[in-house]
1. If mean projected area of the Cα convex hull in nm² comes out at 15.6 when worked out from the coordinates, which of 1, 2, 3 was used?
2. Assuming 4.7 is distance in nm of label points 7 Å out along Cα→Cβ at positions 41 and 249 as calculated from a single structure, say which of 1, 2, 3 it is.
3. Starting from the value 24: which structure in 1, 2, 3 was relative contact order in percent (Cα under 8 Å, 6 or more apart) calculated from?
4. Going by mean count of other Cβ atoms within 10 Å over residues 49-56, which of structures 1, 2, 3 comes out largest?
5. From 1, 2, 3, which structure was helix-only ellipticity at 222 nm (-39500 (n - 2.57) for each DSSP H run of 4 or more, over all residues; to 500) = -17000 calculated on?
6. Figure out for me which of the structures 1, 2, 3 the number 12, 45, 33, 8, 1 belongs to, where P(r) over Cα pairs in 10 Å bins from 0, in percent, for residues 65-216 alone was derived from the coordinates.
Structure 1
Amino acid sequence: MAPTPEETFGFDPAHGYDLGSLLAVPAPAAPADFDDFWRDRYERARAVHVAPATGACTAAPGGTKAYEVTYTSLGGLRIGGWLTLPADGEVRQGCVVTHGYGGREGPDPTLVPPNTAAIWPCLRGLGARSLHPGLPSDAASHVLHGIAARGSYVHGGCAADVWCAATALLELVPAAGRRLTYVGASFGGGIGALALPWDDRFAAAALTVPSFGNHPLRMTLPCTGSGESVRRHHATHPEIVSVLAYFDAATAATRITAPTHVAPALLDPAVPPPGQFAVHNALRGPRELHVLTAGHIEPADPAEEAALRASQRRFLTAV
């Protein structure tokens, strides 16, 4: 007999929630100066001279062209990643595509609609292209980097990397500005929720199993992902709640007005489902819910993965 999820992970990866209770999970209240904090960070990121540069062209899945790309982000950090362009050169829209806490080794153009010019940054300290001295590259350490103060917490820098990636893409491929979108999963889904409210260049977004939603609740739920590091750190440093309040993806989602597709999971050992649904529930703009059976469990269901990608591509094109 196959082991139960509780036997496999040592805890219930659904945390006792069913769909009805997940759809009722709220967002925490924002600190009084939440908007001011994020608008100031956004304005400083938009003032950065990103100076994008591309490398040699290589083939990528789906017949697209891929180029290594670098650009400068807030704090003077040089961020690496990839730029993909349609094989026929016809660009109808653009997309910033981020990644999970495992980083990224290359682009996957099947994630975005046809005729999309996409930039695939490795956010600061992560992936194959954005390792930096002084920034940890493993999720358990990265998620705690600078957490003692809101001005130094690494997730603020990661949000800036998203805004600067958008600027770099639009400088390299002006046609991408016809319709700029965002795609992010797990870590990238949570960072996207933090970044999207302040940047009206984005016309639509797709967030899959988004992390960092409802930190006060997350810190009560065991998991196998980066949240476990935060939960354990909080046990000896309870004062971090005042910092995390500024980096709550569900709180930020209450400010997102762009149409947003959210794919949370009913069961997920790495990112507690209540936090994922809190991001969806908090959205105040047009939204579409695509419920997944499970997240962060390998091997993934190929049919569910294909249906998700098709749903996201349709949404990013149609809304």
Structure 2
Amino acid sequence: MPQTFSVADAVELAVVERSGFVESRHAGSAIVLAPDSTISVQLGDTTTPILPRSSLKPLQALACLSAGAPLEGERLALATASHSGTDRHVAVVRDVLAAAGLNEDALACPVSWPLDQRTRDEMVRDHAESSRIRMNCSGKHAAMLLTCVTNGWDTDGYLDPEHPLQVHIRDVIERLIGEKVTATAIDGCGAPVYGMSLLGLARAIHRIGNSSERSPFALHRSAGTMVRAVRENPWTIDGPGRADTIVIERLGVFAKGGAEGVMVMVAPDGTTVALKMLDGSGRAATAVALRLLERAGALAASDVSDAMNMLPLSVLGGGTDVGAIRPAF
């Protein structure tokens, strides 16, 4: 059975401290690529495959662009998102579906309540129901459907790994990661997700984050446009008060977290980090990635500390801060 790296091949990346007592430890692997793409830091096993989960979304969105999907601005940014399901997010998803001549019934992602608590509370008060369009991956799915319509591909079965859309996406992913995918699994939203090394994922995100809209290569121009769209519309990729949105707004990084403790970031200077928490918890992933970028000289320590103060890293005791989730280095 395909599997990720073992506990023996991981390193301690974060700890949870309560009242001066280290209560829990998060082990995993991480890699940092310098702006010139050379490896500057390598912690743990970075060659055994992982499943990137939603950190794969920038690659999937770029593949949709390369297949001719007419996406730009907030529509393009939302194609990379794990959004929190606010009304603003949903309005953009509906715009993308309308551009494809479709409605939310075409979405094949699961029915879900929004991740944004305020929006969920309002829906409950209004006796509204959960829906596919509120699911955090609906932007990606809408982009996939628009890509199918643009190319004359059948929208039924668009999540099948052998559908022309998914075959194209897999081909683009392999070009970006510089290796063949090692496994095909089904993500929580129903779309294919592929096994790849953490090094391969870092390589792909580095290429995307360092691409120029003036590149002679179409894929690189599209990647540059996509990164700009995310940095100009940080609310799209996550949501109010949520980690990816905070660090994009505060630090100008390109960031995308994924389920099971995956995180990728590209600093403004091109330094790139990719990491995987082995226990699947993402609660320390953003903080660890930021500190790794700080250690690499890509972000100022004061700026990182300011951003981390806005993240949910406090450990509470009796309603009072008594500790913190923090990087282990």
Structure 3
Amino acid sequence: MNTTSLEAVREPGPDAAPGRVVLLTTSHRVAPGLLSWPAWQALHAADRVLCSDGAHPQLPYLREAGISVDEVAPTAGELVDACAGGHTVVVVASGEGEPTLTDGLARLAGSGRVRMPELELLPASYDLPGARLLDLVQVMDRIRAECPWSSRQTHLGLAKYGIEEAYELVEAIEAGDRDELREELGDVLLQVVFHSRIAEDDPDVPFSIDDVAGGIVAKLIHRHPHVFGDERADTPEEVKAHWLRTKAEEKRRSSVTDGIPLGQPGLALAAKLAARTRTAGLDVALPEGDGIGYELLGLAVRAEAAGIDPETSLRAAARAYRDAIRAAEGVETRP
């Protein structure tokens, strides 16, 4: 462990070269030691490498690479002095990014009384798309372990929330509210991560969020042979044909109705049955019967054949009906 004071490298003097400060930032979402080549070059070429956090996850890997790191927390003035004489000092930033130090450097630069070294921000590792999902998994893991309510939840107990969040997501989509859409997508994502974390505790058939993600990745690749394989699809209809064909091969179902959840709303259920029947090329007459149910079934089948989602259409009409009711009550219409 190096804890040398910065006093040893001060070289005061009005004519001394101002030197260079490199603030090296890293992402905790990337494995320690996986730094960019420019970062390694800057570290090896530096006159001093400083880090205020003795427990920084990068330190063991830097020292393994032969880089001497001084565990000190310099002030802005001390850092400027350490660079005098043309020295290059690399500061390995903590997770917070060293705001006190950078604010101090900004004040010195703004004062006009100090000859400032060259300042460079060098990201040593970057978050890949989806990196914040790792944060969500870690947060959920801690909540599951420490929260008295979350630690006792089961798949069955959370089932109703999954349904509620899905409906709220659809409502946000239909309302066209982008902020609400982002929030509701997060709530749906939470359900996936929560159930996956609960599944890890199963004594007989445990699985994790990685198993869930791995499964859907494999499914997407297999069902898109026109993207990941040699097949070709130039139209949405051809894509759908690929999807249905590969899905049928995977499921090996005996009926086109297999896999259709009967617990979904009635109009959506009727439309799904009609879509499966039409796609399979079956000619099935609608059952005859008395009552509004058979009439609604006929309307749903007609809507599906015309490319209209009957559930969405009915919700739009219901919202118009709600607005009419509120207008009759003298209540302001809301989105």
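Read the figures in this text as sums done on the coordinates, not as results from a lab. Values in this document were obtained by computation on a predicted structure and should not be read as measured data. Cβ atoms are built from the backbone, for glycine too; each structure is taken alone.
1. 1
2. Traced to structure 3.
3. The structure behind it is 2.
4. 2
5. Label of the source structure: 3.
6. Checking each candidate, the match is 1.
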